[in-house]
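Novice: Alright, structures below, take your time with them.
FYI, it's all coordinate maths here, none of it is from the lab. Since this is a predicted model, take the numbers as computed values, not measurements. Cβ atoms are built from the backbone, for glycine too; each structure is taken alone.
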Structure 1
Amino acid sequence: MLEDGYSSSSLNILSSLRKPFNVFEVENYFRRASKELGLLKPSYKECAIHYIRHLSEKILEDESLAIDIACEIYGVYRDLDYPEELSEWYYISEIIDDFGYGDNTLKLTKEALITSIVKEAESQLIRNSKY
């Protein structure tokens, strides 16, 4: 934050702390700096959307992790109480379950499943580019 031109007395002290850190001291100065700079704590939903964005980027970076990451995204979607704008992750979760534990009624290959997940990750990044 200092590099971006933000400054406060607590932020300056926080930036000058050296190891070994005292967690209570760090937390105290962090809270003070946040208050001095007028920073607001983001809502759980805002954090979750950013986390889904991060996970979507990870899918695009390494497609071999797509199935595991999609399951993690579904967990966040579930924690958000199933918002409509993320409903595609529900369907992907169902397909993953059917592929791994069911009859694979859609007769998908692993490659086709990964392709579907990658497509949704790309779509998710486009839809949430304003964040």
Structure 2
Amino acid sequence: MRIGELASRAGVSIRSVRYYEEQGLLSSTRSPSGQRHYTGESVERVALIQRLYAAGLSSRTVWELLPCVDKPSEENSDAALERMAQERDRLSRHIADLVETREALDRLVATARAHRERLTAVTG
């Protein structure tokens, strides 16, 4: 199938398909005129890539996980599980940082409100 059909069947943009190929996440063959051609399995691969992105993974991390799909083995599976655990830990740290940032903002809002109330009391 050509790139437009793959994009349509997978529910992504043509630009996304090109990006996945540039990142080494998806491959195609080329016709003599240079048009990209994909197999039926490419639709499933794009869906997997989309799920991995939705889980907060970068292109590099997705690329690191694909050997588990392309060449299933205990070693590749263990490596993928370890990499996903690392990503989960990274996300957990990021969430903790965001919570801390939100709490700092809450303190600033409380200070600003108290200041505003004092202004109202003095001028009011």
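Novice: For relative contact order in percent (Cα under 8 Å, 6 or more apart), the calculated result is 17, so let me know which of 1, 2 that is.
Specialist: Details: 1: 23; 2: 17.
The structure behind it is 2.
Novice: With distance in nm of label points 7 Å out along Cα→Cβ at positions 72 and 104 coming out at 4.6, pick the structure among 1, 2 it was computed from. Provide the component values of the computation, followed by the final result.
Specialist: Details: 1: 2.5; 2: 4.6.
Only structure 2 yields this read-out.
Novice: Separate question: Taking 1.5 as the value of distance in nm of label points 7 Å out along Cα→Cβ at positions 64 and 80 derived from one of the structures shown (1, 2), identify that structure. It would help to have the intermediate numbers written out before the result.
Specialist: On the way: 1: 2.9; 2: 1.5.
Only structure 2 yields this read-out.
Novice: Follow-up question, since we're still on this one. State the single structure among 1, 2 that was used to calculate distance in nm of label points 7 Å out along Cα→Cβ at positions 88 and 112, giving 3.8. It would help to have the intermediate numbers written out before the result.
Specialist: Working: 1: 1.9; 2: 3.8.
Derived from the structure labelled 2.
Novice: Now a separate question. Tell me which structure, out of 1, 2, gives -21500 once helix-only ellipticity at 222 nm (-39500 (n - 2.57) for each DSSP H run of 4 or more, over all residues; to 500) is calculated.
Specialist: 1
Novice: In addition: Suppose mean count of other Cβ atoms within 10 Å over residues 16-23 works out to 7.8; of 1, 2, which structure was it derived from? All intermediate terms of the calculation are to be shown ahead of the outcome.
Specialist: Values: 1: 7.8; 2: 17.0.
So the calculation was done on 1.
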